[in-house]
Structures are given as C-alpha cells and as structure tokens.
Structure 1
Amino acid sequence: MIILGLDASTPKGSVALLNGGSIIAESISSSTFADQFLVMVDEVLAEIEGGLERVDGFCVTTGPGSFTGLRVGVSLIKGLVLATEKPFWGINTLEAYANLVKPASQPICPVLDARKKEVYTARFKYTGETLSRETPDQAVSPQELCDQTQEPTIFLGGGLEPYGETLSSQMGDRFIHQAQLKNQTVAASAAQIAFTKFKASPSFNLDDLAIHYVRKSEAELNRNISNQEVVKHGH
C-alpha cells in the first residue's frame, strides 16, 4: 500500500511517500504555502513510476497547529482525493510528533507553539512497540505544563524553541530533551500511523476530514465578541 502523507500544521511543512510503512521519499519546507506543497508533492511522486496513479491513499495531519497551515493541508488533500477518488486518513498532529520518538519507557510529551503564551500538548506512552495516548490535546501555559508533569518525560516539538529553557529550568530532571528519534519527517510519521493503526479503515467521505483546532481561531473569537456587543446594544 502506497500512502502520500502531508503535514502543514507546523512551521516546517513536510510531504512523504511510503510503501507498506517504509519511506520511499520525503520533502521538507520552511513554509506552509499551498504552491510550495504542490512542488513537494511532485518531488516525492517523481520517485515512483506512475506517479499519482500509484498512490493508494492520502494522509494529512489534522491539528492542533497553525490555523492557516491546517487549512492549506486539508484543502490540498481534499483536492487530491476528489481528483483520484482514493481514500484518506486524518491523523492527529501531536500523535504524529510523539511517533517520531523511538520506543522508550518514559512518557512522551510533544509541545507545539500555540501563540498567546500557550502550547498545544498531550501525553503519550509506549507499551512495547505500541504508542498510546494518555491525555487529550490541550492548550495550556508553559507553567501549567510544568505543574502537570510529575515524572521524567520526553519533550519534543517546535514549542521548545520559545519555551524549552523555561520548561527545563522549572522541571529539572523531569525534563528529558535528548531522546532517540526516528530519522523522518512528521508527514512520514503520520503516514506510518495511518498504515499501522488504521490501514483497514480509511475514509472516502470528505465530510469526515475535520480540522482539530483545540481552541477557537482569532477570527472566531473576534466574531463572538462582535456578536456579544450586538446583543448588548440590542438590549
């Protein structure tokens, strides 16, 4: 089974092509612009004879992450699904990040920058070779994350760039940053999850492809404030 995976939910977007869970090709970018992703898709498809026709399904990270990037990624996958009538999988971004860590005994806590002095995070743990979720996704302050972390935990993700020093100084020995990682992109990690966990249950219904924001976007918050003001003025 050949799967094309795409991650646009983080600042460094990636595309990967996998066959049976093994990586054929990967491409990574420092932007999440739609035209850049189309170039990256072409790059990885060039590695197989037959190109897009050979792909059996598509995989995309569905958040949490950048609102703009998520919309770009999901829109692109929807276009590919409509064009090919092939199935797709939507994979949680934090789970795809956690899957970048090789099996370890400690909990794994991906951290993504959620802006507004918060991070997106969740906790996962391996049982043997199987990665399982321990907590739901949440948007919390770095201090709240420190308070929640009661044991040595592996941290990774783009949220460590702005907050890594804070987390490390607050947690001390509970903060593990030097973990053994798989040498692959987030897109490849998401596609591996799709292959190993959900191979038998892809979706053909694009209505199932929903973005997992965790919290409301700036536009939604502004709209709610405006609506509340209208109600007040109405009274």
Structure 2
Amino acid sequence: MIKENKVSKYLLYAIGEIILVVIGILIALAINNNNGERKTRIKELNYLSGIKSDLNLNLIELKTYITTRETSVSSAETVLDFINNNKEIILDEFNFNSLNVQIWYPFKKNDNTYRELINSGNLAIISNDSIKNMLINSQLGYKQISVLETHMQYDFENYIYPIYFSIADLESDISNYTFQVSNGTEGVRTELSKEKIELLLKNQTFKNGFVLSIFNNKKLVDEYKNMILMSEKLIDLIDSELIKNK
C-alpha cells in the first residue's frame, strides 16, 4: 500500500507537470498569436494611412482636371462657333481656343500604396470588406478614365492633328498661344495667317474632331466626379478604421 501510494503520488505529480507544460505552451501560443495579430494590424493601419494620403492627392488632381476639361469644352464650343459662322473670326481667339483643346494630358493617379499592397500579396490583411471592395472598384473607375482618354487620343490623332499639322504653322501658333497664356511674359505675339485658319474652319473632319472632343471631355468630367465621390467615401471609411486604434 505504501508503494502504491508512492506510485499514485508520482503519477499525480507527473500529470500535474504535464498540465503545467501544456498550459505554458497554450499561453505562449496565445501571446504569439496576439503579437502576430497586433503586428498585422499595425501593418494594415500603415497601408490604410498610405492609401488615404494617395486618395487626398488624387482628389486635388481630379478637381484640377475637371476645371481643365471644362475649359477645353468651352474652347471647343468657341471653335465650333467660328466654324458654324455663329461668331466673327478673331484670329488670336481661334488660335488660343484651338490649341487649348489640342494640348492636353492624361490623368495620372497616385496609387503607390495600393500597388505595393497588391504586389506584396497583402490585400487580405485589409480586414474591412467595404474598404477592400471600394479600393478594387476605384481601380476599375480609373481604368474607365484611361479608356476614355485613349479613345479621345485616337479621335485627336485621326480627326484633328493630321488636318491641323498639314495646314497650320505650328511654330507661329504655339508662340502666339504661349504669349496669350503667360499674359505676355513668354512667347511672341506672332501674326497669324487668316488664310490658313479659314482652311481649317472649312474642313469637315477638323470640325468633327472638335465635336468629339466635347463629347469625350464631358464624359471624362463625369468620371472624375464619380471618382471624387468614391474617394471621399473611401477616406471616410478609412478614417473610421483608424479611429478605432486611437
């Protein structure tokens, strides 16, 4: 009985030791998991902060481009007024508005953080599904903008540029345009050719190019406005997520 009691005590002791070891392992795993989750959360918040910064930069650019595109529409309408004989031809005014439509730049989005998120395979760490889905949708929106800009470039290269380059004196026209844009601080107010401008005004293909430019620029303005609304909603969602950890 004495021996049996000793064996029982040893067994209880051994079981107790095993339980303590298991508890220790579980605690260590829990601590490691918590540390891992905390590090992942910190990484997620850093990505969200970076995305927010990119979005704010895009908002500034989008609003600037809306103004630029609307100005381009106004200039194209002025050119059409000259073409349709709704307005007396003023050479400097035609030159300014014609080049104001033809000189344009595609929108360049700021998405360095998003691209890093995708390229690193870390998109899954964005825990808020609404943010994740809106990020993906915003990229589709920018793709639509790119498609419209590519289409507009095609129209310019087929309906406006060939006609303009074959008739106009580009050196003289750009110098005159630069003089007007800079309020006389740059360029030279050159004498423009009335005959060349009248040839442009009589060309149906040239006219159609400006009609298409109005259509494309208005579509782009609509897309820019949609992107502004989406970006502002996304920023609000990100702000709510960031506030949780303050």
Handout entry: Given 14.6 for mean count of other Cβ atoms within 10 Å over residues 50-57, calculated: source structure among 1, 2
Key = 1
Completion exercise
Computing Kirkwood radius over Cα pairs in Å, for residues 130-169 alone for each of 1, 2, the value 12.2 comes from structure 2
Handout entry: Computed 2.1 for distance in nm of label points 7 Å out along Cα→Cβ at positions 42 and 66 - originating structure among 1, 2
Key = 1
Handout entry: For -28000 (helix-only ellipticity at 222 nm (-39500 (n - 2.57) for each DSSP H run of 4 or more, over all residues; to 500), calculated) the corresponding structure among 1, 2
Key = 2
Handout entry: Which of 1, 2 leads on relative contact order in percent (Cα under 8 Å, 6 or more apart), largest value
Key = 2
Problem - At a computed 2.2 (distance in nm of label points 7 Å out along Cα→Cβ at positions 122 and 202), which of 1, 2 - result: 1
Practice task
Kindly point out which one of 1, 2 the value 32.4, 126 was derived from, the read-out being Rg and Dmax of the Cα atoms in Å.
Solution key: 2
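We did not get these values from a lab; they are worked out from the coordinates using the rules stated. Since the structure is predicted, the reported quantities are computational estimates derived from the model, not experimental observations. Cβ atoms are built from the backbone, for glycine too; each structure is taken alone.
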